[in-house]
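The data blocks that follow each hold one structure.
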Structure 1
Amino acid sequence: MDITPQISVIVPVYNAAEHLECLLNSLFDQELGAIEIIAVNDGSTDASLSILEKWASIDSRLVVIDTPNGGPSKARNIAISQARGDWLCFADADDWVAPETFKYWQALAEQHDVDMLLGNAFSFGDDPAGQRDMLCTRQPWETCTSGEAWIIHAVENNEWPHYCWMQFIRRDFLIQNAIAFPEGVVHEDVLWTMELALKAKKIYFAPSPCYGYRRNPLSITNNTDANTISRRIRGYVFLIGQIAKTGRKTQKALRKALFLQANRECGHLLGLFRKKKLQDKAQERALAQEALREVPFGLLLCEARSAKEAWRVARTWLRLKRTAAIS
């Protein structure tokens with residue numbers, strides 16, 4: 001008999017064969033059985049698809065969707081469109097989820113009648129069974145706030161967690177607000193989280209660190225490949241522009257918080273030009289010129305609330321001007 005799941009777990013999968021079974025084991029070991037796992041194979045070239053198909057033949061709660069490579073945002077959007085659960089959550093294919101996680105999150109989310117719950121996580125190397133140190137420590141734990149209040153609190157405390165795998169979201173809320181991951185860019189989870197927060201009337205914060213995030217030396221932030229660096233630069237340029245565009249539509253404390261976040265993202269953009277120089281100088285120059293065209297530096301400077309913030313914007317602009325002028 002087909003039982004409608006209470007929770008849909010969305011897993012984008014790309015060349016994750018090494019750790020995929022660790023994640024699947026943890027999902028099938030959840031204390032709450034009424035779940036579906038929607039795994040989207042995003043054009044993997046390793047054994048990921050065959051692993052997924054093997055597990056799907058054993059347990060019908062795993063739904064496998066095979067698509068050409070389109071990136072994690074597109075994979076997640078495809079899965080969201082197929083989800084049937086009352087609640088949605090996410091997992092990365094190389095992570096691990098403690099057996100009590102979804103039961104714990106669902107109970108609190110329903111008790112407090114929220115649009116979204118923000119959980120907590122811990123990082124691990126090879127074995128998730130060790131000590132669980134809280135990944136986030138400055139959230140308004142065990143309280144409810146509006147999404148706007150959360151943005152303000154998180155930015156003021158310099159801890160705005162944008163990891164979608166810490167989010168437990170009411171599916172009707174997503175549908176009603178037509179929220180989707182922006183496709184074709186990196187750092188998409190920041191924009192997704194901002195959109196969630198701006199629309200959410202009520203968020204609960206669950207402090208227990210039960211999602212295990214695997215520290216991966218091959219992650220995009222550790223990759224020095226030229227194409228990856230270029231994608232990250234373009235991602236930050238797009239991200240800064242979108243946050244600033246949203247900030248212009250807001251007022252007072254929320255506006256201040258959003259522009260401060262955009263200001264901090266400028267620092268990340270600057271870091272890519274300073275620490276991970278591209279060997280192809282023509283490519284580096286073109287990226288700097290693109291950033292100068294797209295990032296609203298004048299607006300960011302006007303919105304700076306301290307000398308430190310103003311200097312971060314000015315320093316980023318100066319670095320880009322020098323790089324753009326190199327022949």
Structure 2
Amino acid sequence: MIRGIIIYFYFLALSLTSVYAQTDDQFTVIGRINSDKGKSIEDVEVIVYTLNQNEKSNKVRLEQISSTISNEEGRYELHLPVDNNYKVAYFKSGWKTIDKPLIIHAIDAKENQKISVHSSLDKGDGLLTLNGIVINNSKELLRLYIHNVQSKTTLFLPDITKNFHTLLQSKGEYEIKVISDENYILYDEKIKVDAKSTEVDIMLSNYRKRLPNYPFDINTGQLSAEGKSELNLLAEEIKSDQTLKITIECHTDSRGDDEFNLKKSKEQAESIKNYLILQGVSPNRINANGFGENLLLNECKNNVKCSNLKHLENRRVEYLFSISNSN
């Protein structure tokens with residue numbers, strides 16, 4: 001059992017039996033939920049999470065994979081794949097679970113095994129709910145990471161399109177990340193949870209970020225002192241989170257030869273990549289590319305007369321954060 005981590009709710013007793021189930025490559029959890037006085041409790045939501053812990057950082061990741069509702073006798077049944085660690089939680093308004101947390105380790109759950117779980121709830125409202133709306137123009141399925149900063153526990157919600165609802169373990173500071181199907185980080189903000197019910201609206205806009213200042217000396221791939229200072233901050237941000245990757249995109253304006261601008265932007269992208277590597281960022285966490293004048297932001301293309309300020313709007317370095325597939 002993992003110590004030192006407060007995970008949502010608690011269970012009274014766990015007994016394991018080696019009775020055969022009917023499905024290969026799975027084991028079965030058969031449970032009954034009672035009050036502290038022994039009375040069956042129906043309509044309890046039983047949620048199963050896969051549980052992954054990084055022993056070095058002590059970070060925990062929970063991914064909801066299954067749920068069911070207890071019947072009028074307080075009984076429920078779950079069929080789960082072997083070779084995973086699991087945490088099972090009970091949720092019902094007006095009730096709270098007691099005693100120590102139940103963790104089912106992969107080494108304890110064998111193929112074709114039945115696990116009998118007897119648990120007790122006590123009167124009391126220990127639920128904290130987080131309700132949110134993701135405002136997104138696309139219809140792609142998104143992934144939501146809700147990270148408890150204090151306990152280092154991350155709740156993972158897959159296949160989010162618009163509305164989401166989940167339960168949290170405690171009040172405090174949480175970091176919310178929205179991840180695209182291509183693993184780009186579309187949203188990353190922290191919120192305070194200090195009430196039983198917290199509402200959050202997540203507005204997804206252009207997730208490309210832009211360096212505040214163009215980091216190169218004019219018409220060169222040489223980084224300026226100011227540019228290096230900004231990249232130092234970016235390198236520290238990447239190194240602070242081992243799940244992060246970055247994509248660098250360099251753009252020129254339309255002045256000059258098209259081929260020259262494309263080549264120059266690619267050289268500039270490589271210069272930024274090399275500088276980040278020198279600051280300690282692993283090369284496999286950096287993608288860099290140059291697009292020349294192919295992605296202008298305004299009307300200032302070839303043979304169009306524009307002011308210097310209008311041209312400078314197109315000369316820019318943008319970057320995108322993504323998250324590794326394993327997280």
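No lab work stands behind these numbers, since they all come straight from the coordinates. Nothing here was measured: the structure is a model prediction, and the numbers come from that model. Cβ atoms are built from the backbone, for glycine too; each structure is taken alone.
Below are the figures for this structure:
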{"item": "When distance in nm of label points 7 Å out along Cα→Cβ at positions 209 and 249 is computed for each of 1, 2, the largest belongs to", "result": "1"}
{"item": "Highest-scoring label, criterion being volume of the Cα convex hull per residue in Å³, for residues 241-304 alone, among 1, 2", "result": "2"}
{"item": "Distance in nm of label points 7 Å out along Cα→Cβ at positions 49 and 105 - highest-scoring structure of 1, 2", "result": "1"}
{"item": "Origin of the derived value -4500 (helix-only ellipticity at 222 nm (-39500 (n - 2.57) for each DSSP H run of 4 or more, over all residues; to 500); candidates 1, 2)", "result": "2"}
{"item": "If Cα Rg over 2.2 N^0.38 Å, for residues 121-264 alone is computed and equals 1.40, the structure in 1, 2", "result": "2"}
{"item": "Source structure (of 1, 2) for Rg and Dmax of the Cα atoms in Å, computed value 25.7, 84", "result": "2"}
